[in-house]
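Below you'll find a set of structures to go through.
What follows is calculated from the coordinates using simple rules that are stated; it is not laboratory data. None of the values given here were measured: they were computed from a predicted structure. Cβ atoms are built from the backbone, for glycine too; each structure is taken alone.
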Structure P
Amino acid sequence: MADKKTEILLTAEELFAEKGFDGTSVRDIAQHAGVNLAMISYYFGSKEKLLEALIEYRSGYTFDTLEELNKDQSLNPWDKIDRLVDFYVEKIISNNKFHNIISVHSGQLSSPEIRELITKMKLRNLEQIRKIIQDGQKKKFFRKVDIEFTMGSVMGTISQLTLLKNFYCSLLNIDKTDEEVYRKKVIVRLKTHLKQLLRAHLDIRNEA
């Protein structure tokens, strides 16, 4: 992808996360990206198509990462769960702009095509996660669990800390203006918590 095209996508991501999709104009994006309106029209055609391209850009990387994790025969199922937690915590906490667009502003989107694209993205990624858990079950590492609700619990916990950042900064005595300290303290603590949670939840030795 051309550098200028990527720059437009990243600028749009920042503005969509801050102002919402409807609250951001193509002119806003062009001004912040330092390009003219014709260039955005040339690359994307419309604001809706620009958002679709952003979703494909971000979700493609996530899917490729999950697929590679699934294929890695050098890792046992527990290693894959740990890598999965590391990946999602880093991805969402460190890049909460895209997460905010998908989680907060997606309900405001009038385009059924974009809503369907977001749903397909999430289902495609969940299928890769399901394979990791099912492989662990076949190899007698993991017990039978509700996979969909298991992943909902994990993603919901990460989302909670992202969307209610100010509250958790107060709760954890973190300066909300210090992004570096917030990420460092929250990321380490959240990874540890989720890994412990999943070990207790998935371990076949805890089969009732």
Structure Q
Amino acid sequence: MNTPSFFNTVPPITMYDPLAEVLGAASEGILIYTYADAVKLAGHSCPTVAGVYLMMTKGLALLYPEGIPLRGGIRVSMQGNLGEGVVGVMANIASLITGATETGGFHGLGGQYDRRGLLKYGSDIKGEIALERIDTGKRVHLAYNPKIVAGDHRMQEWLGMILSDKANFEIEKSFQNAWQDRVKSILIDYAEHPELITYFLEA
């Protein structure tokens, strides 16, 4: 893969998955997810993919300040319904990292490691996503505001030209660079901005 270099500077998310340990899929059950993994799942890099990746990073750090988050031990609630806007994209990435699924996940071994029923849509939460530890009930609500990160004002015009087959190579490259520059700003420059990812923590 030949991806933008900034992908490699986005901090990874480390999870402990006991099922991966039991089945020998990863040494000591440690799984490491990168922004590139989220991009591969979604098939593209955009403000939505960047935002949900940052929400997962922030939310998991708040839920597990003492150590590595437990994959398969987290409930994920989505405010929107499946099929609305970018809800499905966000849920897919949250599912990748946490293991939580609605009905199509792993059914478990000997009554353990069942990943089904851990993802819920249409939830009454304070943000786009909420994460909850099954073991403690600690819950964090997360909201994302990408509007604070401006992009090149010509992007919409360039995209229109690309979609209507009226763009030349220079315009295509200008659009791609501007698009990923905004994603980079979200992930790198604004990652810790207090207005980008806001949260409400329920102890």
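Below are the figures for this structure:
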| read-out | value |
| --- | --- |
| Distance in nm of label points 7 Å out along Cα→Cβ at positions 5 and 149 from the coordinates reads 4.4; which among P, Q | P |
| Structure (P, Q) behind the derived value 1.4 of distance in nm of label points 7 Å out along Cα→Cβ at positions 157 and 189 | P |
| Label whose coordinates, when distance in nm of label points 7 Å out along Cα→Cβ at positions 117 and 141 is calculated, return 2.5 (choices P, Q) | Q |
| Among P, Q, structure where helix-only ellipticity at 222 nm (-39500 (n - 2.57) for each DSSP H run of 4 or more, over all residues; to 500) as derived comes to -24500 | P |
| Given 34, 21, 14 for semi-axes √(5λ) of the Cα gyration tensor in Å, calculated: source structure among P, Q | P |
| Answer label among P, Q for the case where distance in nm of label points 7 Å out along Cα→Cβ at positions 61 and 125, calculated from the coordinates, equals 1.9 | Q |
